[in-house]
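Dropping the structures in below, format is structure tokens.
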Structure 1
Amino acid sequence: MNLAWINDFVISAGLDREAFIWNPYVSKKIYALKGHQHALIGVNTLEDSNQIITADVGANFKIWDSRNLSCVQTFNMMVSDVFCFCVTEPKHKIIGGNKKLIAWD
């Protein structure tokens with residue numbers, strides 16, 4: 001499982017095809033970010049931004065607006081699979097990894 005924070009909420013991503021938004025003071029999830037076709041490999045947030053990034057094993061990435069929880073962009077890294085990803089600061093490059101690293105601006 002992978003976790004990220006945005007504002008006062010926790011976002012989790014696991015083997016589900018959805019990322020879950022949690023209020024740390026409530027025991028139930030409060031929202032699910034839906035739209036991926038494969039198991040998620042992770043979730044990340046952009047520092048000083050309202051954006052959430054999710055990625056799945058099929059190399060599909062989605063960028064979400066945390067203010068209204070809508071998907072604002074979807075793209076694919078054009079590789080067969082991705083096992084991990086990170087976001088660089090301050091230029092906000094997304095780097096996905098399988099047997100090699102692939103950067104996306």
Structure 2
Amino acid sequence: MYKWPDKDKDEILDYSIDWSRFLGDDTIAGVTWSFTGPTTPKEVVLDAEVVDGLQRVTATSTNTVATIYISLGVNNTRYTVSCKITTTAGLQFERSVYLRIKEK
């Protein structure tokens with residue numbers, strides 16, 4: 001499992017996953033983001049949705065990179081943020097990353 005740097009609950013930060021090494025000549029056709037919180041099982045999130053105190057503000061993608069903008073969160077809580085992509089060739093890849101909320 002990967003880990004992103006800690007985030008303060010008052011920050012809105014962007015986090016990216018670069019899929020280029022998996023894609024070759026293929027490109028990203030679609031992206032789905034999910035949050036898993038301490039009391040919530042894995043749940044797909046859309047813009048402005050909040051899961052266990054963590055908010056997806058928005059998300060973007062290029063042909064090879066998926067980016068999510070995250071806000072809020074509960075101090076001293078570790079979330080799992082999952083990114084699933086579908087490629088133009090129909091392949092699917094998924095990666096999960098730990099994100100800890102730590103007041104600075």
Structure 3
Amino acid sequence: MKTGELIKERRLELDMTMRELASLVGVSEATVSRWESGDIENMRRDKIAALARALRVPPAVLMDWEEYEKEKVEKYNHARALYDLALKADVKNVEIVMELLKKLEGVK
């Protein structure tokens with residue numbers, strides 16, 4: 001999938017307008033439109049990072065280093081949420097959660 005197609009698909013999956021995405025990334029709505037159409041192929045690093053956060057995808061997906069897979073993106077978002085929680089938690093609680101996750105590794 002081309003980067004422009006990915007941007008549009010994720011934006012629509014997240015029920016976001018071009019204007020909303022532009023605001024989150026700090027660009028104009030026209031820039032988002034040009035990204036989606038493929039008119040702008042090269043993005044600045046800071047915009048890639050902001051766009052990845054807004055679309056909730058790993059930056060590597062936007063840079064076409066990794067293939068976009070919905071399940072992988074969901075895991076990425078869960079991992080980000082766990083990371084955010086871990087930053088707020090007591091170290092001992094984080095260790096307990098890590099041990100629980102290790103025990104669940106083989107469970108489906």
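Read the figures in this text as sums done on the coordinates, not as results from a lab. Since this is a predicted model, take the numbers as computed values, not measurements.
Taking 17 as the value of relative contact order in percent (Cα under 8 Å, 6 or more apart) derived from one of the structures shown (1, 2, 3), identify that structure. Display every interim value, and only then the final one.
Values: 1: 17; 2: 37; 3: 23.
Going through each structure in turn, the value belongs to 1.
For Cα Rg over 2.2 N^0.38 Å, which of the structures 1, 2, 3 scores highest?
Top value of Cα Rg over 2.2 N^0.38 Å goes to structure 3.
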